[in-house]
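A.B. asks: Some structures are shown below for you to check.
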Structure I
């Protein structure tokens with residue numbers, strides 16, 4: 001029991017680091033663009049590169065955790081990712097930076113897959129509340145990262161000191177996990193592995209994850225630049241980016257009492273409509289009201305919080321979630337995280353920052369349409 005608790009502390013700390021990695025890029029995009037001498041449109045390649053790395057890390061991670069000592073693999077990933085974060089602000093070439101961010105994305109995928117797998121192996125069927133706690137710590141990391149980057153820019157005019165702090169925050173989890181034995185791997189259920197795949201449902205869910213995760217990554221990644229374009233100072237942009245991730249954290253806690261009382265379809269559809277309302281506030285705030293923007297940012301963050309885990313639970317009710325199916329769903333989500341931010345980057349400067357709101361509104365409406373298709377299919 002004591003060993004399980006120590007492992008869990010390590011996975012929580014690793015997911016705190018995952019939140020830091022996830023939320024650090026958005027506030028850094030303007031600095032990276034200025035440092036290299038490229039436009040924000042070209043800087044969208046940084047988000048795409050990291051998302052591509054996450055896709056690779058997600059696909060590779062599951063296989064390696066099946067073959068190697070999990071805690072040591074997770075700890076090594078944290079150390080390498082910390083080193084990459086430390087180097088990023090000093091890179092002066094666009095494509096070298098894209099390559100570095102691909103590596104950071106691979107680390108992000110390894111940490112995400114590893115934390116989930118190892119926590120399940122540690123607690124088995126009792127993992128539910130521990131999983132919610134782990135994602136809460138990811139939200140805390142996501143809340144702090146933009147504040148640290150913004151303070152670094154405010155005090156020194158650079159993100160270098162901020163990234164040094166972010167890299168240092170990954171080290172305690174790595175050191176802790178290196179000292180803990182890895183959990184034993186469970187025996188594979190051959191009947192579950194060989195279960196037939198419902199490809200029609202799989203495609204519908206995959207499209208939904210593509211649209212939703214693309215919207216979440218886009219909003220978190222481009223929000224800092226959007227607020228700057230109001231115009232607003234870096235500190236305000238950093239605060240609102242942290243507000244978004246803070247709202248995601250609050251939303252994850254607030255939804256827990258309702259998960260067992262409301263149908264997943266109702267939760268997800270309600271959250272999507274709330275996202276549309278929040279995007280409307282963000283768009284209206286473009287006329288000069290930072291308070292409207294802030295209110296919209298909070299609504300979008302809180303509404304996005306329960307969508308991914310709730311939809312995954314919905315998928316589990318509709319079809320058998322084997323490792324292959326889960327990997328395909330996560331791959332589709334990663335593809336959305338690459339494509340939508342890239343599209344926004346194509347239009348952010350030429351058509352104006354309002355393109356962020358327009359494109360995410362369209363993607364959310366499309367997600368509602370996909371959800372309607374799921375509602376029309378009988379549950380098996």
Structure II
């Protein structure tokens with residue numbers, strides 16, 4: 001079985017933290033979101049992965065490399081136009097061949113791993129026969145299914161219909177963005193027509209399988225699921241992951257500092273006259289001086305936090321925060337400086353990138 005990750009292609013939802021060039025994708029607990037999906041696939045025994053890439057292809061290729069760090073082989077597949085998720089399957093034909101594969105939206109964060117999900121499909125495929133499913137989808141109960149692709153399931157637990165963002169949902173079971181397919185999906189993506197928005201929809205391809213007599217089975221998600229396209233979901237994912245960390249200290253903490261709870265201090269980091277309350281992670285070569293770092297905060301490598309207080313936030317590489325009290329619920333990009341000049345008269349001086357949002361209280 002092979003893997004297909006939709007990680008920044010024009011038919012996926014994954015976005016960099018701004019619309020400018022970035023060297024890596026947005027991290028959660030100091031690890032790029034994309035890596036969590038790769039690691040879940042590796043844990044499920046998948047060693048060949050195709051990654052659909054779009055405008056951020058160079059950054060993704062630099063971050064993930066050839067896959068050797070995970071003992072796998074990665075092939076990059078460019079998607080140059082927003083033609084949909086089924087189009088991703090179509091252009092990956094040379095990589096996938098006629099093998100079964102798992103398809104994973106690269107901006108998803110799941111508490112549940114893929115191992116049992118994949119093993120169930122493999123077992124059904126190995127058993128063969130007329131009951132072997134052509135697809136297996138992961139579903140989750142949601143409060144407002146009108147925002148999602150929704151599955152209708154009969155009393156026997158079989159998927160009988162899929163509807164994209166329906167006004168009158170047939171159930172509260174939404175498509176999570178993790179799919180298992182056998183070779184029949186290749187015929188389906190060639191047979192369907194673009195939707196009203198001009199894309200080849202994966203829901204239409206799965207519905208084609210159902211309409212042509214193929215079985216589609218499902219699992220219901222256990223645990224949390226977050227689509228990390230915006231700030232608040234990223235902070236939520238960061239919080240969930242930090243709740244699982246084990247404390248380690250590979251940096252230095254001076255006698256005037258206190259470390260409370262589960263805190264990871266990476267190599268070369270320095271904590272000076274500061275208080276860090278976990279769960280939190282302090283990145284490599286980062287300096288925390290005369291500051292307070294509160295729970296659910298991830299500070300990446302090569303940062304400085306000086307004379308400041310920060311809580312429930314994510315700070316990316318090489319950023320500097322100085323003289324700032326009460327920063328919370330924030331997502332700070334790479335190479336950012338947040339400071340007070342101390343000049344009079346007092347004024348708010350900002351330089352913000354496209355699509356920025358500032359909340360001043």
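Derivation of every value follows stated rules applied to the coordinates shown; laboratory data play no part. These numbers come from a predicted model, not from an experiment. Cβ atoms are built from the backbone, for glycine too; each structure is taken alone.
A.B. asks: For structures I, II, calculate distance in nm of label points 7 Å out along Cα→Cβ at positions 297 and 313 and state which one comes out highest.
C.D. replies: I
A.B. asks: To test your reading of the models, identify which of I, II gives 22.0 for Kirkwood radius over Cα pairs in Å when calculated.
C.D. replies: II
A.B. asks: If we compute mean count of other Cβ atoms within 10 Å over residues 145-152 for structures I, II, which one ends up with the highest value?
C.D. replies: I
A.B. asks: On to the next question. When you work out distance in nm of label points 7 Å out along Cα→Cβ at positions 33 and 97 for each of the structures I, II, which one comes out largest?
C.D. replies: II
A.B. asks: Quick check: -28500 is what I get for helix-only ellipticity at 222 nm (-39500 (n - 2.57) for each DSSP H run of 4 or more, over all residues; to 500), calculated from one of I, II. Which structure matches?
C.D. replies: For helix-only ellipticity at 222 nm (-39500 (n - 2.57) for each DSSP H run of 4 or more, over all residues; to 500), the value -28500 is produced by structure I.
A.B. asks: I, II: which one has relative contact order in percent (Cα under 8 Å, 6 or more apart), as calculated, at 26?
C.D. replies: Traced to structure I.
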